[in-house]
Structure P
Amino acid sequence: MDSEDTMEPLSYISGTSPANPGPLARFLPPLEEGTVSAWLGKHIKQGDWLLDPFGFSPRLALEAARSGYRVLVTANNPITRFLLEIAANAPVEAELKSALAELAASRKGDERLETHLQNLYLTPCEKCGKEIQAQAFLWRKGEEVPYARIYECPHCEDKGEHMATSADIERAQGIAKTASLHRARVLERVAPVDDPDREYAEEALQVYLPRAIYALATLVNRLDGLNTTEERKRLITALLLIACDSANSLHSPDRPRPKQLTVSNQFRENNVWMALEGGINLFSETSSKVPFEAWPKKIPDGGVCCFDGRLKSLAEQVRKEIPIAAVIGAIPRPNQAFWTLSALWSGWLWGREAAEPFKIGLRRRRYDWAWNATALNSTFRHLNDLLPLGTSMFCLVPEPEPSFLTSALTSASAAGFDLKGLALRTEHDPIQIHWGRGEHLIRETGKPDLEAVRGEIENHLVERGEPASYLHIHAAGLIALNQSHALKQNDQEFDIALRQTHSTIDAALKGDTRFIHYSSGEGVETGLWGLHRTALSDSLADRVEMAVVTFLQKNRHSIFLEIEDELYAQFPGLLTPSKVLIYQALNSYAVKENGAYRLRDEDKASARRGELEQMPQMIEGIGRRLGYSVRKEGKALIWEEDGKIIRAFYILASALIGRIANENQYPVEKCLLVLPGGRAPLAAYKQQRDVLLAGKMHGWKILKFRLARALNEIPVLTRETFDEQITSDPVEKAEGQLMMF
């Protein structure tokens, strides 16, 4: 391994979920706030220039700018560029309301535009019969009329989903009869009849129903003819963008974050005028405004400078004029739906010229991971050309999956970037990666070493002390291949390199008896992976529990972010514990007061020490009352009769059950864990997330401290009563079962 490739443990940087998801959130990377600014604060001096070469997340660039940095963003998508500009100049609610009011008051024939568009969505209330606006109509794919509507009646307060009426069906059919004229109108703004991209625009328009097309065409035409200020037009355009997104047929509960331009079997047709009104909250910002300039204008201090186009068109000028201190960004993953719609929306909102540079989004229908890696590599190569040696690059990989991570690491390595650190929490969270700009020299690449990959995977599982998700296993394999420059050979195409990487990791897992696959499916990416041999170290879950308790003992009142920061520093890289695991430990040991956590009084060391002294005496006393002989053997308290073991009790103040499960030598149906009541849900959660532990603990019973005390006070206690009580006392289920790690 070359010295410049040495990895250092990267501690995951946690942030907070944004209170306002913001416009087009279902297409933009789901990132926590505070992550990028925290990394910058530790590594980069305020006022320095940063480069975001992807322009994929307006929030990320603005966060860096608000932290006192100058951020150069390259954005070749007109939609994300517009979102960045308008968020930098953060409109207030009153301004947006005034802009919408002006649009509403404009005329469509003899009607106010607002009234005209609202009438498109009229429906009779099921309860009182009055005509009201439907919030949405529900459709089935391939059918020509809606089958249901959703409304909230302002007159009788009836609300919910109701079957469509004949009036709803007639209105939809009437609008559909005039669809061709309006379709031609919106198509003309993107690709005229003789444009070779016309057929692709027509295909993309299939995700819009006739009523939506009519409403949007009417709004766009009205905006063109509106005699108002440029700022008002900008705000109305922002609201229209929300309507463009809300009006398409890609709204379905089973596809909250669509990647492909395909309509679900059932979908919503949202009310376009209500979408305009809802856009006010999405664009209303409470954050401070950020200086924003279009390249080549510069910004003196913190702010955003945006270049319309790709990095390759700017690289030479940047190298001469701007000293880039670091690169930041959210790495874009393929999204055919968003990129195709962006081309449509750009033409509708700003005309054909605005859509022209991004019309490739209309043509391409398939984005595979080889395409993704090739495109990323092009950007990384341009970055390598313009950055000084050693420049840091901190990137987030949102919505991670094995192929996406492989694409990102392979494309960066092939462009000469050294992997300095990688932190992975769960498959629901962005992966955080730190690269450094390496030497320009062509590197000598290595061949994939199956044993090296196996060794790295085994090391991770040993260190983890419990099974891991395939994403964690895959990341460990990628790190091994990256360290030996074996992700891609110099003469390989990316599709071959990616396939080779995946087959190497698959072979490492399938061809070695050290690894065991916990899954009902055969695919390597399903379920969990672990080691056949018993873990030699405490499980990650047990170590996180101990770390939480230690922190609470030393810090009387701490907010969750402070606790996270402490734990992530202790468990860096691929060992980063999930928020749910931390919450489970906190719920077991702490109380929350005014937003801060403190250790429960009963869980202070002195209190638990007293209980641990009393509880064995109590269990021994109960056993003797029931006629059993009692003895201590190792960590277990044994009840016996005629030389046969009746019960084996393990008394704990914690939920560190991994050690007990590994060391236990007694039949599990005779074993009991004696725990404080608050510890039982944590023990249950650990078994939910760890299939190996769950298997070892299957058949165990739990006796809570409070029940043991109650049984001890029963004057006449029988063996039958004891067995009934320990069987009937339920263990509360742990919360947060969806995030298993």
Structure Q
Amino acid sequence: MKKTTLLAITAFALPLLFSCDKNSHDVFAPDELGMPEKEYYVGEDGGDIDIPFLTNKKGTISLIEQEDYDWVRLGTTSFSADGTLSVNIQRNDGFKRRANILFTTETRRDTVALMQDGPIEEKFYVSAASVVVYNDTDQINSVVTDINVPLDEIKTEVRYPAADEWIHDCNLSTTAFTFTTDDNPDSDYMRRARVVLTYVDGWEATQTNIITVIQARSDNNIGTPFTAEQLRSVATVDGYTLPDDALIEGYIVSTTEGANAGDAQVDDYLQGTGVIDYTLTDRTAYLVSPDGNYGFRLISDLTTENEYVRYSLICLNAGGAVVKKTDYEPVCYTIEGVDSANILTSSDGTFTLPRKEKSIGELTDDDINTLVTIKDCEIAMRKGPFTPVNEGYTSLHTYNRLAKYPILIRDIQGGSMYMFTNMTCPYRRDGETLPYGSGDITGIVVHEIYKSFEKDGHIGRYQLRHLTREEIDLRQDFTDNFSEIITEFRYSKFPGEFDETKLPNAILATKGNGELCHTYGSVSNFSPSYFYIGKCGSNRKGKYAEGAGIELDGGGIYQPWVDNGTESAQNTDGKGWFKDNIKLSWSNKYWWDSDSGRGYCWLINFSTEGIVSDRVSMQFAMYNNSQQARSPRYWKAQYSLTTWDCSPESDSEWFDIGEFTVPDVAIWASQNDWQTLGTRVYDFPLPTEILGKESVSIRLTPRNNKAAAKSETSYDSSTIANNSGYNTMDYFAVRYNK
């Protein structure tokens, strides 16, 4: 007889095979029953769905629970072959619900679940993750709840680490869980138990709430509370060690989700030797006092000791922790050596946390280390990523010489401050254009030293640390903004054949009206720029399409390499920069006129005719990019309504706006901590008298001849060197409030 091979058959391939083996026994296909999907989701309005199934036997279809027949209508209750079950689901006016449909043959059973949404949310909320109770047999302890599901369907279980049972009279209502306790006889130790509340929801998923109950010692002592005021009063520069039973209370307002909660420390800026302690960010949390007035930076010894829940209100045993304060103004307070495992009580503080919403000008020293929403603000420069830096100095190229970078934000009231982004932040350079519009930014107000911009490291009294990308809640489009552009230069735009300029050898504004030139000569020198917005690093070399994050008003992204054949000038080395022939930045290397003893200028002219506003301001970005140093260190900004002549004879027509310092670019083999790795952005308010004028001029010029020494070891002990000391401008704009 012919030999037969019996093949394995899947649940969805069900042909009946009839044959015989070598002993003449009949061989039949197995009994098959199956469905391609086991769960179907239906909206609260209900409707009709079809459930296909495959079988080679007769069988029946039924609902497992009798009450499900009230809202589920089965199109058939039997079958004899492959088919489709039509089901009608009624509208649901209550909680989400589930019905299980049973398919049965003589030898097989299978089920399909219908999961229907409901308009009423199931609430099974318990406010406290842990509570402390005291010794008083007549006291009823209470934990706030918010429950609307049937209470008789919630199971309550008390679990003890030891044999004694000391929690009684547990009662659960829609608004509270209450219980009583026996007194703790132990004078040395507190005791713990866990109350576990479980509920099976409408989709048959088990929801669990656990309350850790901690009972005080027999003398009702759980420790010595320290208020925020007391912590600040005992803090010293060297550190005050808290007693073993010290307790601190407050709201945890931070998260390590964005890898940007805390500072990161560089121990050495020299080539190849630097080590950045990025774990400091993961060991950092921020605790705000219960009244919301004061904040403390918490630093744990290990990342595993920083496992707080954001917005929880906690009582923490901080015995042995060290309270420190800075030796400079503004005074900042830190508590080192805390451990989240030492939380005594924890409850959800999302709805009770005192929220702060302020403008930049309203910030005070008491806001440091607290969570603040900065209202109606924008990013000052419409160009590049959150960290426009040379990635060759970062850990992406295995050189740890840059840990964080500040960009400037400004608000509708005219205030400005820097916002820090760590090099470990996952969205700092992810290919997305910066949001151009205005909105709110929520973050931790800090005062952190940043010597790359200033020799003493102080770059304003306050800075902001964003914690998640979502909390940079700015609208994407510049039309959704409180400000409007009068003049803006984002790249080098040259006059056309029929364009006439007032200023000699000028470039034109890329938005609005205006011209920009240099008073020594034409804007013909250009610098590399670090505005590539995509991912970088030693393993990210190549030509990428994300560009420099410059969105054009008419739509699309500015990509000069597409038109002028400079595609090779893109980010080919993974360092996030564009070569000078892209002309995203412009430079000049002549800055001091020895004959007149005065500096040359960046000169800008524009019109403000027809513009009325209560606020007008200027933003620009600069750095000194000479590898030989000798670039201008100290600068001033001035304006004129009557001239653009910068000769000494016209000085009486120029009026001061403000003074500033410009950092030097880092030099690879011998970087100093006061050298920058990217552009610095500045913001200055301008007098409203410049509005409504046919011609307004602004000049940016060195205010003296001081520069860094050529040996790069001195901040300002040398002098400006023409034809050597480059200064680069990356951006210039004048805005007004609409």
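Each value in this text was obtained by applying a stated rule to the coordinates, not by laboratory testing. As the structure is a prediction and not an experimental result, all values here were calculated from the model. Cβ atoms are built from the backbone, for glycine too; each structure is taken alone.
Hey, mean count of other Cβ atoms within 10 Å over residues 63-70 derived from one of P, Q reads 22.1; which structure?
Among P, Q, the structure yielding 22.1 for mean count of other Cβ atoms within 10 Å over residues 63-70 is P.
Tell me which structure, out of P, Q, gives 4.4 once distance in nm of label points 7 Å out along Cα→Cβ at positions 319 and 559 is calculated.
P
Of structures P, Q, which gives -500 when helix-only ellipticity at 222 nm (-39500 (n - 2.57) for each DSSP H run of 4 or more, over all residues; to 500) is computed from the coordinates?
Q
If Cα extents along the principal axes in Å, for residues 551-670 alone is calculated from each of P, Q, which structure is the one that comes out at 55, 32, 18?
Traced to structure P.
On mean count of other Cβ atoms within 10 Å over residues 175-182, which of the structures labelled P, Q is highest?
Sorting by mean count of other Cβ atoms within 10 Å over residues 175-182 in descending order puts Q first.
Looking just at volume of the Cα convex hull per residue in Å³, which of the labels P, Q belongs to the structure with the highest value?
Comparing P, Q by volume of the Cα convex hull per residue in Å³, the maximum is at Q.
Taking 12 as the value of relative contact order in percent (Cα under 8 Å, 6 or more apart) derived from one of the structures shown (P, Q), identify that structure. Intermediate results must be reported in sequence, preceding the final value.
Working: P: 12; Q: 9.
That value comes from structure P.
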